[in-house]
Structure 1
Amino acid sequence: MEKMDMEFFRKLPTPKEVKEEYPVGRNVEQIKEQRDEELKAIFEGRDDRLLLIIGPCSADREDAVIDYITRLRTVQDKVRDRIFIVPRIYTNKPRTVGTGSKGMLHQPDPSKASDMLAGIVAIRQIHRRAVSETGFTCADEMLYPENHRYLSDILSYVAVGARSAENQQHRLTSSGVGIPVGMKNPTGGDLAVMMNSVVAAQNSHTFLYRGWEVKSPGNPLTHCILRGYVDKFGRNHPNYHYEDLQSVLALYGERPELQNPAVIVDTNHSNSGKQFMEQIRISKDVVHSCHVSRDIKGLVKGLMVESYIEDGAQSPSEHCYGKSITDPCLGWEKTERLIYDLADLWY
């Protein structure tokens, strides 16, 4: 008799069942349609606003995240002609060694044990609140491709992480989600792997997904995210500089079949060495590169910034409202100043 060393102790509801129990409503559908079209225009080069994907490293608690996004709404209204903001609500949090917080999906309350049924409801609730209360459709990370459908009617942007971009299921699922997907370069820094991920996701595929044989049309809005890399000695190295952007431009030139060449620069992670304050300087450096080269300006669509209410990160015992429980983030006052500065610098 075949045996797997797992305890199958609870069958979870399907995405269809969760969507029926927690629907979004026509108003949210209309907001998403409008924002999806605006994002598409940015990636297709018909809208030259700077895309800013910004927010906490991980969504730890609903009240603080919604508070943060509400503040973003006020700033967005003031810079709407120059910057298009997509808040980060990252509800699945990968950990390098698999321990510690795994995000809201696993632990809707970080101080308590895992409860994935409550987690599924919690991640849908926080994204629904973001749209209905602030008018923002948000970004989340596709850590588990099979979970995307729990939020597929709410999200406007998906990121595939450095440790996932080589995975075939992530690539195939990305080819069928219908919204922009950013493929990060792997932690080792191989840009060819990142480009292969973009090629795979831009093509049509037939594959197994959630117990179905499905066919995807290919996703022409799949693009690159530069997040820096780590060498064999564990040292961080950036890849946001002018020369790095020129290298990605050249790689796109070798792939004429790719649609909508685009790069988002992740200003944290190995680009900053996780020194959160460096995100300010890196953001402005990238904008400067765009002013130096018209080709780079056409390639770089935006920035990814880790930001929250309070500067830095906290230990599990602190319980500080609005302070990251994972990677250090830029606090609100500095974030607000950065957004206004970027609006002034972009054109």
Structure 2
Amino acid sequence: MPSNKFNWELLSFTRFLLALIVLAEHITPFDTYHSFDWYKKFGAFEAILGFLLISGFSIGKSINKSKESYFKRRIARIYPVYIASILTSLLVNRPDFSLPLTGILFANLLFLTQIFTTNNLGLPSWTLTVEVWLYALAPALLKLSYKWLNVIIYGSFTIYCIYTCGRTIMHWPYYFGTQYAINLPILAFVWVAGFALAIYPEKRKFNLFTVAFLFASHILLTTLIQAASKYKHHQLGLFFKDDLITYIMHAICLAFVFFIVFFNHKFPKFSRPTNKLFNTLGNISYPLYLIHIVVFVFIGSFNFHFGPVLALGAIFYAWLLYWIFDSYSKKRKLEVPQIDQRDTAVQQVVSINGNRRQNGQI
């Protein structure tokens, strides 16, 4: 997969489409007309997995290209938009300031929320926290052999499978509700898989098999868990009637990301206006992922509950945050791929149930 043939603009656009899936999941409580119910069926958590794969790949490319000032680049890319998002959330939600809130604020600023608290100040930023930890580990991962990277990948995926089963059997909390940094070993597998793809391009065929196995196993596991639950409650017919199509669409989402990442070099280059548009959409996917729930709350306070208006409002504000605060992205040299500089748009996750939507955390 020669880097000079890689279509980074298409990968940027893919990130934006994934951010929209997460947006579609969270817009449901605010949208009286259920405008995006069909789109959210692609799966917000599956979009997160796609984000993480692209994130690991782009960070691997970035650090492998230039190890100098790696952490400075990461901080410059993440913090301005992130701090602006936190301030926006505080202004919209207007919490009562107290000593506990101050502690929560510092935990968020230092990306320690998944260790000491699950309060993300109304932002779906827990996946960003996981990514920041992985950013910090990237220089160490860069020194590992391909064999040891695969040990991490398959070890993490084993932990993920155990925890996913435990969520059903033992009623363990959803991933955003965990503490003690256990999300790092639970979700590292897909990020490290993308990282390995970037660092060891000569192992492309084996990487292809690894990611295909991870995605297919995830779909199979979650589908079987849901089918078993319906069977236990004598509702297996409802699984085939209502649930199966959802899991098929989850599979389509992951298959789309897989195809874009592994066969990206086969796509022709787009025109200059299209490339500019795709790069812009990719860049605003990060603030869009962070801020969309807060925008929904703000617009909803004026009794606007029409999904397209809410979505456009979130996209516009995300563009505004990018335009004002993401100066590093706009100043970087053209020869450095856009996607190398930011891959988390969310990154993030998803309220799968009503409680997560109500809390404003994903």
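Values quoted throughout were computed directly from the atomic coordinates according to the rules given, and no laboratory measurement underlies them. Remember, predicted model here, so these are calculated numbers, not experimental data. Cβ atoms are built from the backbone, for glycine too; each structure is taken alone.
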- Task: Check the numbers for relative contact order in percent (Cα under 8 Å, 6 or more apart) across 1, 2 and tell me which is largest.
- Result: 2
- Value -12000 of helix-only ellipticity at 222 nm (-39500 (n - 2.57) for each DSSP H run of 4 or more, over all residues; to 500) was derived from the coordinates of, among 1, 2, structure 1
- Working back from 25.5 (mean count of other Cβ atoms within 10 Å over residues 42-49, computed), options 1, 2, answer is structure 2
- Item | Structure (1, 2) behind the derived value 4.0 of distance in nm of label points 7 Å out along Cα→Cβ at positions 242 and 282 | 2
